[in-house]
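Structures for review follow.
All of the numbers you see were taken from the coordinates with simple rules; none came from a lab. The model shown is predicted, which means the values in this text are computed figures rather than measured ones. Cβ atoms are built from the backbone, for glycine too; each structure is taken alone.
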Structure 1
Amino acid sequence: MSFFGWVDFDQADRDRTRRIMDLFGAEDSRDELGLGAIRDAVADLLFPGTSTIQTRLRYMMFVPWIYQIAGQGKGSVASRRDYARALEIRLIDALDRGGESKGVIGSEARESLKRLPSDVYWAGLRSLGIRQFDGSRNACLEASPGEAHQLWSAGLPAAPDGFLQDPGFKVDFQMTPQEADFLRDRLVKEAPVSLFTLLSRVQKTVDCKFIWLHPDRKNWPADLQSLVLHAERFSRLMHGASLLYNLLLCEEAVKRHGADASAWHDRRADYDARLKTWADDTPQGLFDGWLLAELWDLTAATVHRISPRTRDFIAAWLDAVRRSKMKVGADDQARQLVREREIFLKKGKSRFRNEAALARWGGASGLGELNFRWSIAQSHLEDLHRAG
């Protein structure tokens, strides 16, 4: 039996995690060791404009169209905001009539939907230059008719005739060639050297779990190969820390439950085995010659700030992995590093110090391997490729 609880992060972090698990059924991906800023920085460099709560790429068209229509409405800003919300809800039914059943935001909540498509895509629209202003959705609806043409990219394709206006209007996620070309042009303009841009112009789809398993990897420009190597190293490195964290919690549970801890003994043995598999499956020499300073230089170019303490933890963990030759479960310094990191992040809510917090733990937490939004990017690339 698993228990879902949230680390003391903000609502955006909780939404991101929930969306990952809802969409992909992935193993629990909570950020137990404070890696979120690094994860998001690398993901932004690889796949700008994406986020883990996005579903389908054509929402990059739907949202601007909705706000263009709502912005032309009469009355107060509040009434235009209500109209925009009504259109976003109306979009659910239009997609349903168009035969879409997966990736429809709000398909279950309908009128009670709290996280609208515009919530999900607003930041990405700015990153790709589709949204030409830095303001909020309210600011968009406050624009005068003379300013409206400055809100969105000049090349934005027009909405289909009758979009969300005609009774029985239906739409689907199939992008038109014009829409796909517009988005490719936006990527070239705003993120010319990103991997997302490169792959958007390749007319084929590749199905692989992680971007570093892509069969064309060796043909990419050197800078992109280097970035993907950083991503692979970081993901594999920190997956070991997550496994050790869960192993340590099992040991803590064994100590506290005493004679009633047989199930925790079994879990501990499972994590021991998984750590061995992690060591065996990590390509030999993967961490040799890895300079973390290069990774920090890359992430510094993003909006995400990585604290000195987090950098020190990553460096110390890398040293522990190298020194122990991947046998971190038997290394006292590695074990202490992970324990102290969790205690520092959670303070009084640490599972190592708070018996109630440990009791609520379901036996597995933060085990999802970092994929830097490759699942989302893959879906978006497929949508582009289907459009031609």
Structure 2
Amino acid sequence: MIRKLADLDLRDKTVFLRVDFNVPIDQGKITEPHRIDSALPTIREILQRAKTLLIASHLGRPDGKVQPKYSLAPVRDHLVRALNQAVILAPDCIGSDVERIVNDPANRIVLLENLRFHKEEEKNDRNFAQALAKLAEVYIDDAFGAAHRAHASISGMAEFFKIKGAGLLLQKELDYLSPILANPAKPFVTILGGAKVSDKIGVIKNLLPKVSLLLIGGAMAYTFLKAKGIAIGKSLVEQDKLELAAELMKEAAAHGVPLILPVDHVTGDLEKKNPATNDGSIPPQRLGLDIGPKTAVQFADAIRKAKMVLWNGPVGLFEVAPFDQGSRLLANTLAENYPRVVSVIAGGDTVAAVSACGVENKITHLSTGGGATLEFLEGRELPGIKALEENS
């Protein structure tokens, strides 16, 4: 059992909140604050009840060294504006100076400096985890995007707390992703895109017993099509995964799950220009860059008939028009059928594709997970989730 934020006693206590504020920063400015803004409801609820709030995150890959370009100072500035309150940026995340700042009653919100300035963070060093835990009385994890990492601030330090639980964002991920693995509403349609079959093998194998229909687009579709003996021109293909693709198609058939591949394609030349539509096979000097209009209509019809849809991976090169049309139709179809169809969007590129259509408010759940979401859907145990579990 994992305790929810509402069930934790925070009165007069110092709370350690692990978040995922690994946001893109350009010349000291945050260019995409979605991850920070997603954690604000958890932060505000803690502030209503707790005495002091410590916020901790990693940023980038500083390789265990202090690198000013990876400082959380821009995050502090964003939090100050968003919360309209003072936020103290500690010079480090452990040590006597940090303890002094945390114990000063004048400092209500303290942002600890980048956890990865210490190599011990990624090594899940027990002494480092204990030094972090020493700063607070309550541990709350709201960093689902990092839940698949066995790091000190994610899986190591939780054992030192009697009071621990999930933040609102992490809880929301569990609330929407767990039913997919347990008992999804049927018909349950899964759409998989993106570049590589190899990234999705575990998800496909784990979901086949549960899914009603599996739709495959994006570059990964060409590995399946080639495995079926269909000409794919110069399209991206994982040559070493052709046998695996054939096995997955057999496995889907054994489960009675229709595995639907594109029947037509929007193709480009070798410079990814001069779009054309090709039925069936793809000419020798062309490459498939989006699902074709017939396929897009077929996929959209499947969405309309579904009760639950999981979508991971764009079905075309959505960053470049006109190879974004397939992904746009799917996003708009999900929005048109909201809230009747429960939609879960997983993976940064897919979230970006949905956001580019301006329909993110008509999607049931945009997962913040990335790799963590895929590992969860593969049925793997995530260290960050395991660390929060209590026997009761």
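Numerical summary
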read-out	value
FRET efficiency 1/(1 + (r/R0)^6) of positions 88 and 184 (r between Cβ atoms, R0 = 35 Å, to 0.05) - highest-scoring structure of 1, 2	1
Comparison of 1, 2 - label where mean count of other Cβ atoms within 10 Å over residues 40-47 is highest	1
Structure from which 2.0 was derived, distance in nm of label points 7 Å out along Cα→Cβ at positions 224 and 256, options 1, 2	2
Source structure (of 1, 2) for Rg and Dmax of the Cα atoms in Å, for residues 160-303 alone, computed value 23.2, 70	1
Answer label among 1, 2 for the case where helix-only ellipticity at 222 nm (-39500 (n - 2.57) for each DSSP H run of 4 or more, over all residues; to 500), calculated from the coordinates, equals -17500	1
Structure with the greatest value (metric relative contact order in percent (Cα under 8 Å, 6 or more apart), set 1, 2)	1
Mean count of other Cβ atoms within 10 Å over residues 56-63 derived as 19.8 - corresponding label from 1, 2	2
Which of 1, 2 leads on FRET efficiency 1/(1 + (r/R0)^6) of positions 200 and 248 (r between Cβ atoms, R0 = 30 Å, to 0.05), largest value	2
Structure responsible for 23.0, with Kirkwood radius over Cα pairs in Å calculated and labels 1, 2 on offer	1
